[in-house]
Structure P
Amino acid sequence: MIAPSILNANNMNLGQDIKQAIENGIERFHIDIMDGHFVPNLSYGPELVKDFKVAYPLTEAEIHLMSNNLETTLPLFVKAGADLIELHLEATDKVEYWLDYLHESKIRAGIAINPDTPVQEIKPYMNKIDQLLIMTVKPGFGGQKFHSESPDKIKQAKELIAQSGKNIPIEVDGGIDNKTAPLSKNAGAEIFVSGSYIFKKGSIAHQIAELNEALR
């Protein structure tokens, strides 16, 4: 599955960019929420998610929550109608509490880990997550280069998941294009977040088709 990151879409034409992507087969969007504290950047608020779900109720809104103020931020995106929320393992010492909170709110729960966080650190939460997001760049800004060690980390995660007996899809985010997506897929990834490659290369339809072809 390709999950475009709207962070790199044209903000002056965001609705049209999203519409074009949906018309070309996209069923899920990756919405990066940055609080200016956990990462040195700011992005969207819950109103965007709410408006997105009103306009496209059958299209999934996946929230990548880059915030270490979960008491304030996470409930806002639950209320806004998110379908899945991924919180950063590094952002809280109450990981289990928030995963339970999401499930009690009937929202799928994911964990995101930074490039320098060992995969083994997700082990205590394997029974509580619906998805694992492996950052293949340092979080905070779009357009970065894919970290070359990422495929090995994806393989480690895949092995850990297999040992657990769970069905937890692995998502990758950062520098994903028609070269790095197949590398990630071969390592075990199933969901591919792509921003700059889809929204900043001209035709959105062409870029989605090219990425789909690379993933066949």
Structure Q
Amino acid sequence: MADNTRVLIVEDEPAIVTLVTYSLREAGWEVDAADSTAQAWDKICQAKPDLILLDWMLPDQSGLRLLSRLRSDRDFQDVPVIMLTAKSMEEDKIAGLNTGADDYVTKPFSPRELLARARALLRRKSPHLAEAPMRAGGVTLDPGSCSVTIDGQLIDIGNAEYKLLKFLMAHRERVFSRAQLLDKVWGDHATIEERTVDVHVLRLRKALKEWDRLIRTVRSVGYMLSEK
């Protein structure tokens, strides 16, 4: 997998955005949000997401209108879409599915169920985004089992170090500052300080043993994963 899965949440209820964002970032996905169809369209045009979680009722117009626009646009008609809505009537579900929604989750919902449905949808629609194992040197990270092996031998690694390694492997040869790693790996909800990133990097290097050289320090900038 060359990059992390990018998800756009189109939802105007901040509490739901926060809840879903937390759950998806915990899974290692990149998350962005829009609170209207207009803002969502701008973000979609700037960077095509791998998955859209779309609310039905939005302040400017119906989420169905945005869905219809997506499905009629050659560049975006294949983007997987899960409708998030309080509308639970059968005819509403049929309308959403007929307009082109790939799945339908009614509020209130379980974040774990939503994540499971999202993963299942991506496996069906975007097999290239399936949680395939990532490799760097003798290190293999398997998102499916949340495990890391070195030369085929399972290693003990903490959750924070696992998430950091997964992010760096998905963005190899790119340098990230401590602030960027805090935001991308732990998210806006993170309460840890920038210098704590150094501690997790130290622990990650220790866990990687002879492959600790994969994690490079770029002086005055931050860290990167490089096989060069």
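Since every read-out is calculated from the coordinates, none of them should be taken as a lab result. From a predicted model like this one, the values you see are computed outputs, not experimental measurements. Cβ atoms are built from the backbone, for glycine too; each structure is taken alone.
Observations on the structure shown:
- With FRET efficiency 1/(1 + (r/R0)^6) of positions 97 and 153 (r between Cβ atoms, R0 = 41 Å, to 0.05) computed over the structures P, Q, the top value is the one for P, the highest of the group.
- Entry that produces 1.6 once distance in nm of label points 7 Å out along Cα→Cβ at positions 9 and 193 is calculated, selected from P, Q: P
- Identity of the structure behind 3.3 (criterion: distance in nm of label points 7 Å out along Cα→Cβ at positions 25 and 73, calculated), options P, Q: P
- The maximum of relative contact order in percent (Cα under 8 Å, 6 or more apart) over structures P, Q, that is, the highest value, falls on P.
- Which entry (P, Q) yields the derived value 18.8 for Kirkwood radius over Cα pairs in Å: Q
- Top of P, Q by distance in nm of label points 7 Å out along Cα→Cβ at positions 177 and 201, largest first: Q
- Kirkwood radius over Cα pairs in Å, for residues 57-136 alone - structure with the largest value, from P, Q: Q
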